[in-house]
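Have a look at these structures, which come just after this line.
Just so you know, all these numbers are worked out from the coordinates, no wet-lab data involved. The shown structure was predicted, so the numbers you read here are calculated from the model rather than taken from an experiment. Cβ atoms are built from the backbone, for glycine too; each structure is taken alone.
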Structure 1
Amino acid sequence: MSASVEDSTGKRMDKVVETLGNEIRGVRTGRASAAMLESVKVEYYGSVLPLNQVSNITVPQPRMLEIKVWDENAVPAVEKAIISSNIGLTPNTEGKTIRLNVPSLTAERREEIIKSLHNIAEDFRVEVRNIRRDANEEIKTLKKEGDISEDEAFRALDRIQKLTDKNIEKINEILAKKEKEIREE
């Protein structure tokens with residue numbers, strides 16, 4: 001009985017960690033990355049599509065993104081989407097190719113980004129702790145109803161705490177890696 005609680009808790013915590021990784025992957029570091037453009041949506045023939053579904057995105061240089069739009073008629077819509085996405089990059093267009101130069105970050109901007117990352121990571125740590133709380137309540141309910149013994153409940157609570165510690169450590173590692181990336185620019 002407690003094993004299913006632990007399994008679902010582990011899966012929920014893994015999902016939180018995965019979501020954090022995806023969220024901060026797109027944070028601008030001063031280095032060009034196709035992930036910077038994941039949030040850009042283009043209005044194309046009445047549909048709103050992710051940029052990578054109307055173009056090919058490459059990184060030809062460390063500080064440049066190159067977008068090769070497949071349909072020349074979509075180029076103005078892609079430019080408009082980039083400008084309105086608030087990623088802070090200005091498109092430079094030649095035919096069906098759009099280049100985005102990624103300026104280096106100032107020391108002040110780096111610190112702002114790092115502070116923001118710490119806040120994001122803390123929100124995810126809180127989410128992991130909330131999952132732990134829910135699982136602990138489930139275990140205590142199972143014990144109270146007599147579905148598991150007191151020893152089983154104690155062991156299950158201990159395993160859930162270890163799972164929590166492991167996932168919070170993963171969050172800290174993701175944060176440290178991204179912070180290092182930003183500082184090394």
Structure 2
Amino acid sequence: MILSGEEIRRNLGGNIVIDPFDPRNLNPNSYNLTLHDELLTYEEVVLDMRQQNRVRRIRIPQEGLVLNPNQLYLGRTVERTETHSLVPMIEGRSSIGRLGLFVHVTAGFGDVGFCGFWTLEMFAIQPVRIYPHVSICQIFYHQIEGDFRAYSSDKYQNNRDIQPSMLFKELNPEAQRHDPQLKLPFGDQESVY
């Protein structure tokens with residue numbers, strides 16, 4: 001069963017945290033999440049699942065940024081969410097989809113217990129101009145039945161920035177390397193992925 005907008009509101013501060021929360025973004029059965037003003041793109045020509053791939057950070061200016069077809073852009077939501085006993089999922093808004101912009105390639109499914117920002121795997125069918133802080137996707141919540149173990153991955157849980165793939169941590173844990181392009185926001189030290 002999917003939660004209604006009013007049920008989302010009732011669960012705020014308990015099973016659901018959305019920070020910041022704007023009541024204008026509440027829909028009949030979802031909540032609109034907004035696009036942060038930074039993106040990452042991979043610098044490698046061929047991405048390697050067993051290695052940490054280099055990335056480049058791009059700022060989305062107020063006048064917008066054109067996304068090119070056949071290029072993957074990683075973005076993130078402005079909002080940090082927590083979901084404690086529900087299954088969170090994100091989907092693109094229909095108005096965004098009608099511009100030929102995918103906001104997730106395959107990873108719209110969240111886990112019970114996930115806490116952090118949502119990384120968006122953005123892909124455009126044709127050139128499209130995007131803007132920071134636009135309502136880019138919507139989060140909705142399913143009830144879960146049966147016993148469950150809350151999500152606790154050390155790869156993505158409690159993230160504070162856009163998260164490139166960390167599959168290499170599973171396939172080749174020795175491949176971790178320091179990449180000065182990957183920095184945490186808010187003046188923190190450079191991160192090691």
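Quick notes on this one:
- Entry that produces 1, 8, 14, 14, 12, 11, 10, 9, 7, 6, 5, 3, 1, 0, 0 once P(r) over Cα pairs in 5 Å bins from 0, in percent is calculated, selected from 1, 2: 1
- Between structures 1, 2, the calculation of distance in nm of label points 7 Å out along Cα→Cβ at positions 63 and 143 yields its largest number for 1.
- Of the structures 1, 2, the one that -20500 was derived from, the read-out being helix-only ellipticity at 222 nm (-39500 (n - 2.57) for each DSSP H run of 4 or more, over all residues; to 500): 1
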